[in-house]
1. Which one of P, Q has Rg and Dmax of the Cα atoms in Å, for residues 171-210 alone, as calculated from the coordinates, equal to 15.8, 40?
2. Here mean count of other Cβ atoms within 10 Å over residues 91-98 was calculated and came to 25.6; which of the structures P, Q was it taken from?
3. Quick one: relative contact order in percent (Cα under 8 Å, 6 or more apart) came out at 15 when computed from one of P, Q, so which one is it?
4. P, Q: which one has helix-only ellipticity at 222 nm (-39500 (n - 2.57) for each DSSP H run of 4 or more, over all residues; to 500), as calculated, at -3000?
5. Once percent of Cα pairs over 35 Å apart is calculated for every structure in P, Q, which label goes with the largest value?
Structure P
Amino acid sequence: MKLVLALAIPLVLAGSAYGQLRDNQTPRLTCDNGNYGGNRQRFCEVREQTIPGVGRLTVDPGKNGGVTVRGWLRNDVSIRSRIDAWAGSVDEARALAGQVRVDASAGKISTSGPDSLRDASWSVSYEIFVPQMTDLSTTSVNGGVDLSDLRGHIEFETKNGGVRLTRVAGDVSGQTRNGGIQVELTGRTWEGGKLDARTINGGVTITMPENYSAHIQTETVNGAIDSDFPVSITVQGRVWPQRPQNLDFNVGSGGPLIHVSTTNGSVKLRKI
C-alpha cells in the first residue's frame, strides 16, 4: 500500500502543473496569410519536416520572419516553414526561394539564403510544434513571436514585432523593441519561477482569471496603467502616479513574480 501511495503523489502533482496546457495539433501557417511585396511578384511555399524531440531548442528565422511555437503531447518536433520570395517575375521569385535553406539539427532551427536586393527579397516564418516540456530560445528581427502551451526555460527577443504568450509556464523572459505584448494567464497561479516581459514602443495587456494569485510588477514611462484588479485598499482602475509610473502589488494571495514593462505605451491588467 505504501508503494502505491508514493507513485500516486507525482501523478497528482503533474496533473496540477500541466492541466491548463492544450494539445495543439492543427497547423495554421499557409501561403494565404503571408505578406506581399508591393508591385513585385511573389512565390510562396510551405515546407515541412519532423525531427526527434530535444530538451532545448533554439530558433532563428533570420532577418525577416515571425516565429510561432506551440506545445503538443507528442515527443517529436514538427517544423513548418513558409518561404516567401519576391522578385520581378514569378520565375525569378521561385528561383530565389529555391536558394533558401532551413536547417534543423543539434537542437537549432535556422535559416540561410542569398542577400536580399532592392528588387528581390525573401523571408521565412516558422510554425513549430514541440513537446510541452521544452526549453526554448527564439530571436527575430522583423517578425512577431507567438508562444503557447509551453513549460520550461523560455527566452524570446524581437526588434520589430509583437509578442503573444498564451498558457506558458516556467521561467519565461524576453523583450521586443517595437511591438505590443499580450499575455494570457490561466489556472490559479504561475507554474514556475517567473514571467518577465518588456517592450519599448508598445502597450502591454495581461489577462488572468479573477481568482488568480501572483505578485505583479508593472512599469511605464509614457502611458497609463489600467487594472481590473485592486492595487491597494482604496485604488482600482486607471492609475496615474508620479512618473515613471509603476505598480508593485499582489493579486489574490500573491505568488511568483509577473513583471511587465514598457517605455512608450499603456499597461492593462484584465480579468477573464
Structure Q
Amino acid sequence: MTKGNETYSAANGFDMFYRDTGSGIPVLFIHGFPLTGDIWKYQIETLGTMARVIVPDLRGFGRSGITPGPFSMDLFARDMKGLLDELGIDKAVLAGISMGGYISFAFYRLFPARVRALVLLDTKAGADPEEGKKGRLDLARRARSGEMEAIADEWAQRLFAASTRETKPDVVLEVRNAIARSSPEAIAHASLAMMERPDSTPTLSDITCPVLIMTGEHDRLTPVEEAQAIAATIKSSRLEVIRNAGHLSCLEAPEQVSRRMQEFLSEIQA
C-alpha cells in the first residue's frame, strides 16, 4: 500500500510502515522507545533537500505490524537491513536515537559493510545494570497489565528537559498521547529486548566509519557522560551537546540537530 512517499514493506515477514523521500545520500532514521518515526518529522523536512530520508516505524510500533515475541536489538537490526535490501540500498547513514542507537550498534556488528556513517543521539553503549533491568521487567509487566495511560504520563516527564515541558507543552502532549496509543505488547517486547541487549562497549573500538554523536545537555536517561564515553572510544567521532534539550533532542531542539546533521552529511560527501 502506497500513499505519496509513505508505504509498507513486507521484507521481513510483517508490514513495516516507512517514509521514503528526498534524494542523495541515503539516511535511515531509527526511532527510540516507546515512540515512532514521527519524532523525526523536522529532520524529514530539512534534510530531504540533500539526502534520501528513510524513516520506518519499528516492528510493533506506530503503523507497523506486530509479531509474537521475543524481540531483540538484532531482530530490529535485521528488519532495517531487510528494508535497505528491498530499496536496493547498499550503504546508508544510520541515525539512531535512544533505543535506535542500540539498534545501530547491533546493525554495525552484524553488517558493518552496509554502514556509510553513524549518527548517534541520546544513547549509550553499555548494557543495563541490574537495577535498570528490574525497571525494564516491571515496565513490561505494567504494559501488559493495562497501565498505558500511567506509563505515558511518566515517560512524558522523563523524556523531556524541564524547559521543553514549560515552553513546548504541545510537543510533550503529542509524544505523551503517542505513547498511550502504543501496543502494550510492543512496549513489553521492546522493554525486555533492551533488558537483554548486550554491552556494545567492545563494538566501539571496531567502528571505523565517520560518527556524529549528539546528546541533550539536560538528558537524564542517557546523560552527557554517556555520550562522552562513546566519543572517547570511537576514533572517527565527534560530539555535539545540544543546548536546552533532554532525551529527545531531535524534537526539543530540531534546528540544532538538523543543522549539525546537514554539516556532517556535507563533510562525509566532500
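Taken together, the values in this text are just the output of simple stated rules run on the coordinates, not laboratory data. Predicted model only: the values in this text are computed from it and were never measured. Cβ atoms are built from the backbone, for glycine too; each structure is taken alone.
1. Label of the source structure: Q.
2. Checking each candidate, the match is Q.
3. For relative contact order in percent (Cα under 8 Å, 6 or more apart), the value 15 is produced by structure P.
4. P
5. P
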